[in-house]
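These notes open a run of structures that come right after.
FYI, it's all coordinate maths here, none of it is from the lab. Since this is a predicted model, take the numbers as computed values, not measurements. Cβ atoms are built from the backbone, for glycine too; each structure is taken alone.
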Structure I
């Protein structure tokens, strides 16, 4: 297939270009930043440039975005321009060019306050049926772009799949208190239980979405690692998560103890990927028990692709930090 990947200098964009080319596809990487995986350097707001890039492609995989870290450094209008207007520019070009599939990379941040239970409430069970309650310009503009995908599909028939991805970045956590208490590796492994996904599995979800877009038409999917937690565990996750996990995945106890790690005592949410597995045929390979098995063998639990892509700065000083962290909101 001939494919266009936007945001090719970013984490996911680079991973997609690497993977799709290895699979034998003809891939054009579009980004405003130069990189080894950017073939066309320019803005997704440039309608003429976008039209040239989209011409003749079978599918568009749209990852380009302003992210949560940019909330502290960019204007609200910048988010509207990139995340909403840029997406609309791509959608309209895709319709005009007769593209067969449009895959939009969204975020679980669209759920916002819906993922934050109050004191004494059970953890949130987050599925596609959860009503978003956005809490910042990032989530608001990503949700608006999702709705644009639906609108263009309904009006023009362009098959559009929205993937709400959970955390897959390699950067340190946004919470300074959490960083002070747990090692970075401990945090990320804990997050595989409820709110993280490996980069390889995100790439695989996008490939599945391209394949299934024509049959589905339009839909939204949560993309996160498969959690061992179930609805009956939600109350215990608020304060008793360690004891619960000792019953569910006891294999973690020894390798965690050897490293001086611990499980978070409290989890406020669980992302549920069942719909994506059922309807997209997506089979994520990286989850908590598998990662623990890697720890036990002394191996890196991350996929080779995640290790290849590594970390990327969000800000010009290359530290990824603004104020007290990389996501200061």
Structure II
């Protein structure tokens, strides 16, 4: 039986989220076509660059069944040490503009939605309160303060998304995803302070999302945009936090209260979590400086994340894996083909 004609274009299909989308979109009822600068032997993928306008134009024109674009292709923070600022501008800004313009030219007859995968790294310096001050509560109303070329180019790309939406009517939804990579942390201090899985489980309480839930957020965005329910919006995509926003909690998380303050807050919000961690020889973080609030995505996009801190603690208490099966299927994708640290492709 012939494969169905593609209706979703996935850019960056060799990356973590792009690969996850290619593995799972069919289960949501979609037929994906992936593109990436890296060659791939996987079916339904093409090699090409989002900065190549003739390639993108011909691709969309020759596949008139494509109705949705999920744009994950990007240069990431780990590329700062290996790529120039000009490279970041070309890929993250110009590449996004080309995709948007070519998609808008085919709207509404063909393309019905454009989902841009951005990052919580756009918030930058807004994420770093002084120890002892309240932890930063980060929702969509917080103004980004980029602190590197990665964050700066993603903010610029987000603004271009809004501009094209306003000028053409193309439905565009921006998803600011928190971290979902399975690799070890690139910060030496964080990586050596505790076991990698211990750190990732704790991060689910404030700055991490499982890749399966990130995929689901993309699908929710596609559907809301195509239905006309949400034609423009920026959303934080991070596992829902168990914390309240009250000032006392935020101060305790960020170091006010001394040793054990974070553990006390965690135990109050998720009773018994400390014992579950201790059974594995794990521990709580000593300080949490920011908390991502993804409630708007839950409310407006109908997103229903499953891999939360609370759910993961329950799975661990039953001796089960805390992650989704998709995390294992995607595996470690890396970011570099040459030795540059923990993100090197092996």
Task: Given 53, 33, 25 for Cα extents along the principal axes in Å, for residues 74-193 alone, calculated: source structure among I, II - done: II
Task: At a computed 5.2 (distance in nm of label points 7 Å out along Cα→Cβ at positions 66 and 250), which of I, II - done: I
Task: Comparison of I, II - label where mean count of other Cβ atoms within 10 Å over residues 58-65 is highest - done: I
TODO: Compare distance in nm of label points 7 Å out along Cα→Cβ at positions 34 and 282 across structures I, II and report the one with the greatest value.
DONE: I
Task: Answer label among I, II for the case where mean count of other Cβ atoms within 10 Å over residues 106-113, calculated from the coordinates, equals 17.1 - done: II
